[in-house]
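Structures given as structure tokens follow.
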Structure 1
């Protein structure tokens with residue numbers, strides 16, 4: 001079991017324990033840290049504390065991270081587009097409709113099941129159900145993901161993600177005609193107060209920043225290029241809905257009905273840029289629009305007479 005010890009500095013005084021640990025210990029998400037705290041594997045001056053405990057300067061924080069458990073997931077021969085692969089990582093172009101990792105209601109035929117068949121050697125740092133997963137896309141969002149093949153690569157890629165050094169650019173078709181050529185949405189995101197299954201812009205949420213620019217305007221719609229500065233759950237969908245331009249086809253944050261014949265939201269992760277975890281070389285990948293997305297744009301560009 002790997003142990004890490006932190007000394008709370010003056011600038012960290014008053015910070016939540018879970019936030020401090022997730023920020024200072026590489027490779028751990030805040031939810032993972034909360035699980036460790038609840039399991040008694042995070043101690044402050046030798047005593048267990050709650051996730052919301054406010055730390056004091058000079059306190060000693062000990063974090064014990066258990067080794068990854070051997071996965072019990074089944075490798076499944078599922079078609080998967082591997083854009084790039086080497087000894088340290090893989091880049092995958094995920095199709096719309098595929099769940100990234102197993103969860104309630106989706107225990108197989110996920111991206112992870114496909115990766116176990118095609119890639120096999122994956123980082124275990126994210127636990128039994130999420131081997132190799134550095135970041136994720138929603139089920140109905142298509143496009144590029146980077147996958148770590150070992151824990152060292154996972155830590156390095158996750159550090160780039162936290163430091164906002166990884167570029168993730170999306171194409172989103174939204175309702176309404178966006179007037180400004182570009183803009184930035186800076187609004188905190190957290191659980192909705194009225195529906196705990198949804199995210200929302202709430203004052204007590206985590207800081208979130210989304211940049212966008214207009215690619216093309218259609219009658220009643222706009223195609224946006226969207227760049228994430230932070231990576232909150234459903235960030236693009238929540239932020240765009242909050243300014244009155246929900247993503248087309250999004251039944252959760254937009255109109256609750258099918259639109260333009262879409263099976264899910266018109267959101268595609270088209271560009272991914274990061275430094276290679278071993279060589280430091282800049283890696284840049286682009287994914288063409290899926291056929292279903294391109295067909296929708298063609299229909300909007302050529303309306304029926």
Structure 2
């Protein structure tokens with residue numbers, strides 16, 4: 001059932017669902033051609049990819065899911081929303097849809113979640129498109145240790161679950177763009193309308209450092225990704241992730257890079273009209289030997 005708050009003009013896609021580990025996972029599956037799988041972070045959902053889907057679906061099959069705890073997917077109670085839990089569910093989702101030979105597009109927490117699958121199945125991946133993300137331990141960064149101290153306890157849980165701190169403060173600050181209107185914000189805030197629905201956002205926040213060992217294990221296997229053709233689309237005004245671009249370039253030294261000096265954390269949201277043609281051209285370029 002389509003919720004009344006959903007703007008069908010902005011998100012004109014058919015909703016689909018599949019059961020993964022007892023939870024209904026919502027996704028869209030638009031277009032025909034080579035498959036492109038898009039994995040979001042927090043506090044977002046497949047709405048984030050609408051401009052990219054619209055720009056690619058004439059020549060590609062665009063699959064974008066809402067991970068459990070987000071968007072239109074089920075939000076079962078409990079703490080099983082760590083990125084390593086979501087990575088397991090993503091693998092089950094890919095298997096349920098029988099996806100083969102696909103391009104992986106990731107953002108934010110979708111980076112380690114999606115790239116963990118690429119590390120396990122590098123031969124299944126045609127290309128990689130990374131938007132402002134990471135895949136290594138942040139435990140050595142004072143900025144993240146300070147954030148963890150502030151928000152991992154009872155006060156942080158109250159801010160995230162009772163007041164929607166993730167979507168109403170952190171996300172809006174990170175996006176940093178006048179094109180991000182109130183109408184657009186409602187599409188991100190509405191799926192997180194109550195405390196129970198916001199629980200996964202707090203678990204993700206705790207997982208910035210809480211899942212450090214898992215991130216570091218992924219980074220230790222990064223060479224499994226190095227030969228996959230990559231496109232890095234980066235918002236240079238991102239207050240947190242902008243500094244991570246050089247590290248990715250050191251791994252994907254032949255990558256194409258689209259750096260947007262006036263874009264924040266989510267260039268696919270605020271610069272969709274510019275980004276989609278670049279991604280489309282990259283996807284049509286073929287696999288580098």
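Bear in mind these aren't lab numbers, they're just calculated from the coordinates by the rules spelled out. Keep in mind the model is a prediction, meaning the values are calculated, not measured. Cβ atoms are built from the backbone, for glycine too; each structure is taken alone.
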Notebook entry, point to check: Of structures 1, 2, which gives 4.6 when distance in nm of label points 7 Å out along Cα→Cβ at positions 113 and 177 is computed from the coordinates?
Noted result: 1
Check: When mean count of other Cβ atoms within 10 Å over residues 81-88 is calculated, the result is 13.5; to which of the structures 1, 2 does this value belong?
Finding: 1
Checklist line | Among 1, 2, which structure scores highest (criterion: relative contact order in percent (Cα under 8 Å, 6 or more apart)) | finding: 2
Note to self: Quick check on the output: 14.4 is mean count of other Cβ atoms within 10 Å over residues 17-24, derived from one of 1, 2. Which one produced it?
What the structure shows: 2
Next item on the list: Out of 1, 2, choose the structure whose coordinates give Cα extents along the principal axes in Å, for residues 49-224 alone equal to 44, 38, 32 when calculated.
Entry: 2
Margin query: Suppose distance in nm of label points 7 Å out along Cα→Cβ at positions 89 and 193 works out to 4.0; of 1, 2, which structure was it derived from?
Written below: 1
Margin query: Starting from the value 6, 24, 32, 25, 10, 2, 0, 0: which structure in 1, 2 was P(r) over Cα pairs in 10 Å bins from 0, in percent calculated from?
Written below: 1
Check: Can you say which of 1, 2 returns -5500 when helix-only ellipticity at 222 nm (-39500 (n - 2.57) for each DSSP H run of 4 or more, over all residues; to 500) is computed?
Finding: 1
